[in-house]
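Every number here is computed from the coordinates shown, using simple stated rules; none is lab data. Everything quoted here is computed from the prediction, not taken from an experiment. Cβ atoms are built from the backbone, for glycine too; each structure is taken alone.
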Structure 1
Amino acid sequence: MLNTVISIPSAAAATCSDIEVLFARGTGSPPGIGWLGQAFVDSLRPKVGGRSVGVYAVNYPASWDFSTSASAGARDANAHVQYMAANCPSTRMVLGGMSQGAGVIDLITVGARTVWFFTPVPLPPEVADHVAAVAVFGNPSRDVASLGPLTAISPLYGPKAIDLCATGDPFCSTGNNFFAHFAYVQNGMVSQAATFAASRL
């Protein structure tokens, strides 16, 4: 009787997409990547030439208890990026976040610099090569924390980042148009960010 050996790929290998978008939703959004994160992924997919796109929703409360919530998000995002770098080294990652979610991305990409008076959870420097692009929207570090955009405050990730703030958005500028904070799809900035990310993949 002939024994046949069947080779089964590992589970880790089977889940490695060409591109993975890690996205942190904004305050109050239900679990998942949020409405803006979904719009970003939907805009990115047709721009990457048929390559597979995986999605990871940062697992965190996105609550009004910003200190506890954003710090939890940063720990989860950091762990997932490191996991992907170790287990799917050929996958190109795109990091993104909206509002508080942008703050989560700040906390893992600005090195040891304090953000929002929160303790950062910096990614190891060697992981940066696995991250192709970073896209954040309504980032409070620009105005609320008075640090400036991610492009200016992150030595490793700034050059590969796009940090978008809608005109009048009170969470990232001195404006007072609350509705601007929810207009990133309509004003074209989500598409702009997707085009930027695709150009780096």
Structure 2
Amino acid sequence: MLTNLLLLILETVSGFFVVLLLMRFCMQWLRVSFRNQLGRFVVAVTDWIVQPARRVIPGVFGLDLPSLLAALLLHASYLTIAFWLKHFSFGAHAGIAIPVILAIALLELVRFSAYLLIGIVIVSAVLSWVNPHAPLAPLFNSLSRPFLRPFQRLVPPIANVDLSPLVLLLVLQVFLMLLAWLRVLLIPFIA
């Protein structure tokens, strides 16, 4: 009971920071302005880990690698603690436990990114219908537009209704199913 409670708290706290670090990475990668409420919040909450990491890890090609690697290490640390608390013995595979945990953490970061994109697309679509002039609407449009553009070329609007968000959400759901299958394949290596 206490182990499950501790895991819930650790998962919530680490997941919160991992999602914000991924959001920071995506905002910089897509060249979205941080001069809005959400951008300032993301920077304020993640600066404690990103600023020291920038002294050691440089950015490459305009990508915010310190944010991405901080998210990876934070989630790998959570997974290590979670596996330890669940009494995974690491068995005969102790030598490959760290690479497998890093691989699982990388898959989980991709999963978090897919869920983040799902949320961004849904908020963007809802804002376009409900309040297209909301202060955060340009931010969500800027974050979702590069992912929607290929689907907008394939799926024409029907009666001026853009169905590309629905197609992207379907593709992301299939992608998440594939990620879950890959994660299940990796778990036996550390059990």
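Observations
- Among 1, 2, structure where relative contact order in percent (Cα under 8 Å, 6 or more apart) as derived comes to 24: 2
- For 22.1 (mean count of other Cβ atoms within 10 Å over residues 64-71, calculated) the corresponding structure among 1, 2: 2
- For -26500 (helix-only ellipticity at 222 nm (-39500 (n - 2.57) for each DSSP H run of 4 or more, over all residues; to 500), calculated) the corresponding structure among 1, 2: 2
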